[in-house]
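Please treat every number below as a calculation from the coordinates, not as lab data. Bear in mind that the values here come from a model prediction, so they are computed numbers and not experimental data. Cβ atoms are built from the backbone, for glycine too; each structure is taken alone.
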Structure P
């Protein structure tokens, strides 16, 4: 009698499972139809094509390039039951970027690291934030901070000169520190003159946050919170985040008190944080938490992106000695033998150096992977 009940239960469960799979397959028939047209790595049950990336998180780009060489400039990749397409042909990438405004869903795993700011917000919220804040990123305002850029850059050069004759050094921490301090001064109005002090470990640790966020998004096994929360990387992320967020709260509160004491003086500075504090008073949809999130985005993502670009530029100049010589000649032509500070007018004359930076960004883009979520069909080539 018991066996009959067990058999009946197993049979009913099997029927329900089959019905569920059939309904799900029918509902997703268009996805399977599109996937059948395009080549890609074999998809296994439950995990899809994720096995291709196992053990290769640090070499994610190399793995994706290898897949592109094997399957073409447009190939499919199953992330469990989710279907993704990877495109590398410029014409196809342009169609995707102009047709799709929704961001790739996995970017939500970067929210704790970068904050819910312009980098990670969904398209509707991103458009609102961008509209409210874009005035603080105009060329006129950015150019007004040239003296600030020069001041901290000179300190960085002094630090680099101290390393002469000491063999190979890791310049990333020094570059990261310089860029973060510049952001604190120009975007938040805080003169964090920590480059001449020893207590700047917190600022250096912000770069590690970006690395931890990237490692999670590159590893499909770390997507579920139940698995991620059990890793040492998760614990490290929470530890650094607590320190960084306390640092950010202190900055925001300092500027808020400054604004309360002298609103006219505070609002004269065209900086991002002042603009966000004004929005708290003038826009109903803008609150204190949004100011904190956007500040976190600028502090963590902004410094990391600029640091990487600076490092790649120096690497490219080191690899191409003839171009380095031409850049040096251009600098000699503009500055001669003087040790004066760089001005905005000088920057306009450094056209070769500008081309070097742009070419470096083309070869080593700050964001080599840009994920978009399709909400409608698009045509890519013959597909």
Structure Q
């Protein structure tokens, strides 16, 4: 049998080239985020002027955990109807977000509960139905699932069932740490809550945002709120936060960086990944500018701000930690496709967590990183 012509070739017959046809730029993208320099945080109170944060009073540097604590204390002082309870809340909670609150406001308003997520949420529903404003803590978002019956079948339907009576569960807030942090309690269940009409779902990106959004959720919202706190930011994100009480609007996105060529939509911790990728891309592609939008409230989300941005830029990418399948990105992409199709110059892209359970050893490979966001930017802008 004759040998195949290709198999008879020797490796020496192939011409080899030890150099690239174009210069390869040296880059390191997946380095730790420098929270001390990122423009997404207010390193000085002077930058309040460029945001919706009040700029007419004193401020102090707080991390996200301290900002949550300050917001809770402010709410407890503002109304005697505000309660704060959950597992170990009287002792400060697993992340110390409630430290010192029982000392100031007493055990009738800040107290521990048994280890029963369903009981915690059920008690909150009863209290809110009687006019109180219960703010309850689930130690980790991973532990919320026993409370789904109370959340889905009771709390979310309360206002609907009450009809014209006007009764609601406004002021009821379910706080929970969520997202990746490097120790295995990883889950980001926000898309599950977005399937439940009757709740608002909020994810803050920074200490100043956390304070303003949490106060709105407790003191202004007529609907119960799921408040997901990116736990990796509890200590990492530090910025100036106004001392005064202030509220930020729910269901209103914020353009944190304007741009003209691509819209990136995200929320929570991945915003910092997006910002790092944008800085690298704009440095390597002079003349392009990328718009970055923080949804802040992911349900109901601010469609107008996103659609207006995409109509301007013609390209869109959605980035989040939770799994890509049936996620927030799918909903945002579908809406963009429906409302801004004739303005699109490239396919809508999603960069999100892979569809798998996340073990500690694999977390860094599953979450979106700067390289994945950067590569997608390059692909969307290459034409």
Structure R
């Protein structure tokens, strides 16, 4: 197997092997005896974590139910408390996410009931469900003792209800702490530089169109440029446009011998420089310091210079050179996998293996060629 392809396969296997590991999040858990344990939480579907969670450390996990734990918290700031709720005339104790922590608390549960996602609790009172069809009446009854709240407009949504409950706390319980624990999505933008070495091979899409039986070996080259990464804080998926300068070479020699015709040697050579603009979707498989990732997208290339010619030398010594045309642009696709090490909140270094296939036309539209490129790149994010 080609060493670059072997490395690419290893990176992919290593990336997907971390899927299970990245489900483990640093967390703390408060037991029924009010002891605080620190370790890791095994992240599962929200519906599977309503009544029990898997918590432990060093890969050893134990199941904690709502009778064995008062609550837990995750490193990204999420907090959950075990609360008894009445849903469809049935009492049950579940882990609810805390949206507002204060004299009056607001809770959230994603998959407990199709029409009940939010719950509110006043001090020393039971947890009240907020049904999507008549939550305004429930809130009006609970929050009647603050004039400013009556005029406040709100919707059945996390931020809207959180602001309402927090405003009520600040109005009715002035001086007591009230905190909204969810934050609006924040767009994060970072930029960086990357440099790569690559091998690129020219191929004719239809081998029958290749001039005389010419075949091309992989040739080395270099790539360097800048990138911008645009994503939402705390999310693994991001958009990454790049602007890259790359060199590309191709060379092939074919020798023809005959007893009845002149022998000759045909030599094809390409020297080109391109400005490439890949636009990638990047997905991190982990949010820890060491972050395996995969990416894929489209690539546009603009030829800055190109020298594509065929030289034929006959046994008589006569030489003829033909300039071969090549489109000024290429279109293609990109796929890669890599490892990123987070040095600080913004700075990171990365190592990536990437495959690119770019298509172009040579001489006429019926002679399509493509470049298959494997590259190893290093990057630094500022």
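Which structure, out of P, Q, R, was Rg and Dmax of the Cα atoms in Å derived from, given a value of 23.6, 93? Comparing all candidates, it corresponds to Q. Which structure, out of P, Q, R, was FRET efficiency 1/(1 + (r/R0)^6) of positions 143 and 255 (r between Cβ atoms, R0 = 41 Å, to 0.05) derived from, given a value of 0.75? The read-out comes from structure Q. For which of the structures P, Q, R does the calculation of helix-only ellipticity at 222 nm (-39500 (n - 2.57) for each DSSP H run of 4 or more, over all residues; to 500) return -8500? Structure of origin is Q.
Looking just at relative contact order in percent (Cα under 8 Å, 6 or more apart), which of the labels P, Q, R belongs to the structure with the highest value? Ranking P, Q, R on relative contact order in percent (Cα under 8 Å, 6 or more apart), first place is P. Source structure of the calculated read-out (distance in nm of label points 7 Å out along Cα→Cβ at positions 271 and 287, 3.1) within P, Q, R: Q.
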